[in-house]
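Asker: What follows is a group of structures, each given as structure tokens.
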Structure 1
């Protein structure tokens, strides 16, 4: 399997969730065991030499990738969710998407000061979601060792919001 094979498995759905957006559906990759294992193995290569205490997965598809990666790398897992989904005290941050304004939250005790954190999500678009997650992790004292994506939409220039961090994406559209 190659990264081109993985890219070919991503389904493109035009005009969803609104007109003009091309949604990149990763479920065909997740459903195929060979593709899913290849994806996690390739993402893990980026992390091999890093000491990671926790991987932070972003709501919702980022949870899937982050949890498998945390298991493979023998690290902890923390999650960032949309507002109102976490039961304990949270730290929150508002951010803008390409088509909406949202709020992210994380349990206020999810990250201990000084912990080495890798943030992970399925897709980098405008960078707003990940930049908000970065702000939350920094507010808790986490040391960000990298930011990892399966897919990057290059035309939306999301990396600009993540300057100063080691950012890796496996495939680009």
Structure 2
């Protein structure tokens, strides 16, 4: 009986001990790559700028327009205001709008913008975290013209998931700011 027990014990140890350990698969990151932007020019009644032709002009009025990116489920809203001795209020409103996202944002970085040659000055706000908007900006000449813009995705904010698209569209916004000219 002792030999039989020893034999069963050895067999049991071989059967149980020789199995491979099951490990969970590591989480993978989705790698999204977007094609290099092709530039087109868009003109409004008050200013013109270069934009990524991948964007679709969803709506356009005298003072506002929406650039839609259906593949990324995102939109850039651009609004124009005439400066009428109210530049401080316009600046305050633009800054306040950017910081309203700080409740959900992990951080907001400010990047000043100056183009002395074309009299275009402004600020770009990069928002990180699960905020409703991933970028905000404004540009002005301080005397006559003021433009604000916001990037929104029409999906539930999940920064990790939308980061590649947000980074791509933030570059498009920087391109808009750099190429903007007043009429």
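Bear in mind these aren't lab numbers, they're just calculated from the coordinates by the rules spelled out. Values in this document were obtained by computation on a predicted structure and should not be read as measured data. Cβ atoms are built from the backbone, for glycine too; each structure is taken alone.
Asker: In terms of percent of Cα pairs over 20 Å apart, which of structures 1, 2 is highest?
Answerer: Ranking 1, 2 on percent of Cα pairs over 20 Å apart, first place is 2.
Asker: Still on this structure, I have one more. For distance in nm of label points 7 Å out along Cα→Cβ at positions 26 and 122, which structure out of 1, 2 has the highest calculated value?
Answerer: 2
Asker: Right, something else. A value of 17 was derived for relative contact order in percent (Cα under 8 Å, 6 or more apart); which structure in 1, 2 was it taken from?
Answerer: 1
Asker: Compare distance in nm of label points 7 Å out along Cα→Cβ at positions 58 and 106 across structures 1, 2 and report the one with the greatest value.
Answerer: 2
Asker: Something else: When you work out distance in nm of label points 7 Å out along Cα→Cβ at positions 66 and 82 for each of the structures 1, 2, which one comes out largest?
Answerer: Evaluating distance in nm of label points 7 Å out along Cα→Cβ at positions 66 and 82 on every structure, the highest lands on 2.
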